[in-house]
Structure P
């Protein structure tokens with residue numbers, strides 16, 4: 001009986017759904033624009049998180065009924081981290097439980113766009129997805145909170161003659177300050193004055209090491225004020241950072257960094 005069931009599943013998934021042109025009235029609609037409908041109820045109880053790895057069988061169609069991809073046709077399910085696929089999949093598969101089969105109508109802005117090029121399908125896409133398994137992943141660290149004083153240094157900040165301003169957030173346990181020629185190990189997060197975070201070793205979950213004289217002037221000067229274990233906030237003017245309009249994707253203007261000095265070599 002099992003081979004027959006497998007053949008029936010394959011036939012169902014490879015034929016274009018009758019409702020491929022648009023989500024039916026009874027489909028579940030999300031605020032993002034994603035629509036879905038349960039085809040087969042699952043046997044599991046847990047939903048995957050975005051950082052989990054999932055194992056699925058799927059088939060995908062454009063709204064004119066053209067099949068553009070199918071793991072069922074290849075006869076092999078796929079496994080992937082759920083946060084490394086199109087937004088519609090990341091959001092949608094989190095609604096499912098193991099053993100469930102669901103149809104998704106994914107709008108262009110949650111897929112590949114209207115005219116993506118490179119062979120990727122454009123516009124609204126329809127997927128039938130069967131969730132076969134969930135492998136728990138490691139939850140990434142929460143992004144640090146945007147500082148309340150990100151727009152400008154407060155009155156009680158320490159100021160140096162170069163224009164660098166800083167404030168100790170947590171006292172350190174060390175007694176020595178690093179020299180410009182030392183290599184330091186730090187955790188850090190950086191924001192523009194509008195509160196946009198542009199870089200963070202904290203969210204990556206990995207501290208970095210670097211020679212202190214090989215970074216922007218504000219870091220070279222500022223980290224020398226610190227001791228091991230200390231955490232300090234810096235307001236670094238443009239001339240001690242990347243300039244006003246540096247280009248190349250680098251942030252311009254005054255930059256704000258929270259830096260924790262973990263070690264000195």
Structure Q
């Protein structure tokens with residue numbers, strides 16, 4: 001749950017900046033680079049001043065106890081991460097999750113303007129609503145994982161991906177449904193895609209234990225950002241040659257692929273710590 005609260009900052013920032021750029025582009029597209037860059041620079045300075053490393057660096061005792069340390073299995077990164085098939089399934093699945101997430105975030109305003117004939121400012125607000133619904137998806141997925149799934153985040157992911165597939169299919173199949181229905185379906189797809197987006201990292205970290213958590217999260221992130229090959233170049237190529245329907249079908253196909261990979265992770269334990 002706490003991980004999902006932290007992850008919601010991603011969607012909050014993405015939602016705000018897509019609206020901001022929707023207004024800035026009217027005064028020149030270069031402002032969509034200059035203003036976010038200035039915000040990022042200010043954030044970097046703030047982090048350099050206030051961010052700290054560990055509890056110990058602030059004079060606090062370490063978090064873990066001796067009993068918790070004893071439960072961490074022994075083994076190198078290869079054993080804890082690269083030899084774990086579930087971490088690989090989660091990582092490849094993350095590629096498809098981010099294909100949907102970045103695809104809609106990056107192409108959404110253009111798609112809504114060109115294919116659904118919605119003005120760019122309104123389209124930016126719709127994509128921001130997609131991000132806002134994603135925050136609710138993050139928080140709910142974290143709560144469900146802890147409350148009903150015993151910390152087995154990998155079991156929540158296919159449930160949310162199935163909801164995302166259904167929402168995307170309906171959005172694509174109902175092009176003339178009206179603005180309210182379109183916004184609702186787009187928000188539902190955001191709600192469901194951001195559940196796995198926030199859970200995959202914590203699932204991989206728990207399976208790798210604290211000894212290799214950073215490596216496991218890095219692996220999932222690596223595959224996530226590889227998604228730009230599909231969500232960026234792939235969608236652009238499809239749209240240019242076959243139109244927006246083909247590009248949107250890639251999002252649906254990616255959501256289906258992610259759902260199938262997460263189903264294979266259903267037997268995975270909540271973590272790899274040894275229990276008495």
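Derivation of every value follows stated rules applied to the coordinates shown; laboratory data play no part. The shown structure was predicted, so the numbers you read here are calculated from the model rather than taken from an experiment. Cβ atoms are built from the backbone, for glycine too; each structure is taken alone.
Numbers at a glance
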read-out	value
Value 1.16, calculated as Rg/Rh (Cα atoms, Kirkwood Rh), assigned to which of P, Q	P
Structure with the greatest value (metric relative contact order in percent (Cα under 8 Å, 6 or more apart), set P, Q)	Q
Structure (P, Q) behind the derived value -3500 of helix-only ellipticity at 222 nm (-39500 (n - 2.57) for each DSSP H run of 4 or more, over all residues; to 500)	P
Which of P, Q leads on distance in nm of label points 7 Å out along Cα→Cβ at positions 37 and 189, largest value	P
For 64 (percent of Cα pairs over 20 Å apart, for residues 61-148 alone, calculated) the corresponding structure among P, Q	Q
FRET efficiency 1/(1 + (r/R0)^6) of positions 133 and 253 (r between Cβ atoms, R0 = 25 Å, to 0.05) derived as 0.70 - corresponding label from P, Q	Q
Source structure (of P, Q) for mean count of other Cβ atoms within 10 Å over residues 53-60, computed value 8.5	Q
